[in-house]
Structure 1
Amino acid sequence: MSIRVRFWGVRGSIPCPGSNTVKYGGNTACIEVRFPELDDRLIIIDAGSGIRELGNFMMAHDFKKGPINSRIFLTHTHWDHIMGFPFFTPIYVPGNRLTVYGPVTYEKDTLETIVGGQMTYRYFPVREAELAATVDYVELKEGRLDLGDGITLTTKYLNHPILCLGYRLEFQGKVFCTAYDTEPYRNLFCTDPADPAYDEMMAQEGEAVAAEQNALLEEFFSGADLLVHDSQYSEAELVPGKLGWGHSSYEGAIAAACHRQVKRLALFHHDPMRTDDQLDAMSATYEGRRGDTEVFFAREGVEIVI
């Protein structure tokens, strides 16, 4: 029994195609997860710009076997994670059925309103009501889902400016996890005793809560065969001016994965300003085996078999 994971988009924030991003790719987040022993059953994580090419692949390969019935799990609804949906060919083909899952931050804005709302005449020439496929929407919170065929899904809230979920897929003893977009929890209370705003009890409570939440996230991906973790910045870039943006560092992701005996760690959600040469330089520093954990930078088109 195995799980096959393929990267169709590995960037964060905005697509950045061009001559300087050919090697690692310029599309935003989209991951294909297949279960070969289950008639190649397919689960998609995120609908960034990378889902356009995945959709074309599905029509050329999966549709030959009959109508497509698949599930798309959105980590969150920031635009770089949903922008490819209107260009996903299977939603325009009669007989296909797609179920879109994801968290919503504001109850008055449903998942359908947010994702399908991209397809209005203000922004797009085709309205959602005109889609030929059947598209259903399911809003998610933290919890555990039985996806059938022995596949289970556990969801975990992450630390991001909008409600965001990590996903843990388990099948026949194999574990695949995502933990992006996320930033380590930290104490938001004043910790300087010399500062007039300092409150010792609040400072201690803040430290305890941050440590507890970081431990819970690590527990969520503990022992994973493959973990795809946010790593948009280096620690030197994150701390001076990017705290609170909802992203992690290479160093932080590697330390957490090693601490929890993750077998393979994919550094993911590359900054759109990073060129291939810059990512190669980062790879020379961070890639390789750290104890029992193999660390590598995610690249479009790469397939991992668990």
Structure 2
Amino acid sequence: MRLDIEKILNNIEKVMIGKRNVAELSLVALLAEGHVLLEDVPGVGKTMMVRALAKSVNAKFKRIQFTPDLLPSDVTGISIYNPKDMEFQFRPGPLMGNIILADEINRTSPKTQSALLEGMEEGSVTIDGVTHILQKPFFVMATQNPIEYEGTFALPEAQLDRFLLKMKMGYPEIGEEMEVLNRAQKVPPIEDLTPVIDLEGLRAIQTEIKEVYVDSSVKRYIVDIAYGTRHHGSVYLGASPRGSIALMKAAQAYSFMRGRDYVLPDDIQYLAPFVFAHRIILKSEAKFEGITAEEVISRVIARVPVPVQRLVN
């Protein structure tokens, strides 16, 4: 199964040049049954990343282009009365897929953003009192431009808390961008991408990852870091218990991808900024001083004692 993971990453690299770390983190979220928020400026490959991931695992891909006039029913679906049958018929929205691209999610109103909440947390959507179960795997990768741009709505805290990871793409290096031009000169690489695993194989990996061992000392390490964010002097609102669960699940997936069946404290240290940063709200004075959530997490990690006991029985 770990060979399948390497195949997926190599397949994505046929399209995404120099973004191995982003591909790995995206796959961590997918395998941990979480969701990803990609934040960066336009044109750096956010949409291409999720398309490449969906093609690699042969998933049903759906794209939602978030705009200011988008309604919640445009996302989840709607029940329409059929006069011939004299009954309401449900017409599913684009949320009914395996891998969902929520493109420029911060371009739409918080009311429409919240249409994703139930699906991301419960794996179902309720419309007109009827609950519709979403097919597994169900994975949302949302993209957004920085909130400093005009015409955007900051995501509510409840919405941010549903994302397992938040990360940035970043600009490519000069050599990498030259290779991007070479590959795009003729046929875009995404058009020739073929699946390397099916959904049944992906679900099997997701099930196996849940068996990755997490020692009680490592769990305490996660809780201590989360606790530290809640009581840091620069923080108004710290990481939630949902964030602690997300960090543990992400660490299980990351450890599995690294060929281990147990989680190390190093895994927690690496993943904590991606899992906790978007769940932290800084105080106004901290923002004024230029302090970032990532810096706060680094300071907290530096203060929390690292488990040193044996991790595997």
Structure 3
Amino acid sequence: MKNAFAQNIIAMVWDFDKTLISNYMQEPLFKKYKVDAKVFWNEVNQLESHYANQGIHVNRDTSYLNHILTYVKQGIFKGLSNQILRECGKELEFYPGLPEFFPEIKKQVEENEDFKKHGISLEHYVVSTGFAETIRGSSIASYVDGIFGCEFIESPALPGFLEEKKDKVSKEISQVAIALDNTSKTRYLFEINKGSNKHPEKINVNSSIAPENRRIPFENMIYIADGPSDVPAFSILNSFNGSTFAVYPKGDAKAFQQVEKLRKDNRVQTFGEADYTKNSHSWMWLSEKVKSIATQIVSQKEDSIRKSSSSPPNHL
């Protein structure tokens, strides 16, 4: 049986907050509505114990989404829509070298004659527990091949909607559509790996697919993130011979210690400053890793070609 995919694609999968930007993407939202971010996040940090006292267990990673909706319901985030979330993305400031690094590293692959011969390409993905709409509104959006994040519904389907009763149209978010936590982020690694993100009508993320029939093997994947919350994703990549890289803000001793511990615990292969300017440590490591993966693909392809062709006949 012929393999479903050529497996000549490299994927760089990026966390967002503290990996591509120095803070949390909700900052422009708080600024717009004049909400104290420290107060909001302190409330979020207490939600788990607050609800536990009522005998209710909540997901620590995603409880902030419901708290956002509570702020909407209470009129603090009055009129908050997906469009506003997207507009907030325009205000996000990225680490040095971004977004220029994204097309530049793609260009390195596309213009290499050895890689071009085998149709090797590079794709960028963002997988975040933050807002997908805010990422879509940011300057990085046009350079990525897929964005996976938390999403909201503005106009929920009402009882009887299957009988063509009209839904109440709203431009204010009222329900959670998708909630990503630190563990469920790994689902999207498998979507990228299997190709269900590109062919959802034919491939389900839970489908059993042989490694040789997956769109992007894990060994062709690099996961870049900032901290312990990404350990589940780091673990998947490390388990399947992928590549893992942690970043920390320049001069931040506490963040440095955190990523160094990740390295010592074999959670990540190495780390660097969150500086993606040309010839910085992170720029060079990531560039060399992409080149190394592409070179390995070339070697595999050419070895396969040699093995599939027989020797020419000789004169007797």
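Computed from the coordinates by the stated procedures, all read-outs in this text should not be read as laboratory data. Only a predicted model underlies this, so the values are computations on that prediction, with no experimental measurement involved. Cβ atoms are built from the backbone, for glycine too; each structure is taken alone.
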**Asked** For distance in nm of label points 7 Å out along Cα→Cβ at positions 35 and 235, which of 1, 2, 3 scores largest?
**Response** 1
**Request:** Supply the structure label, taken from 1, 2, 3, corresponding to distance in nm of label points 7 Å out along Cα→Cβ at positions 115 and 227 with the calculated value 4.2.
**Result:** 2
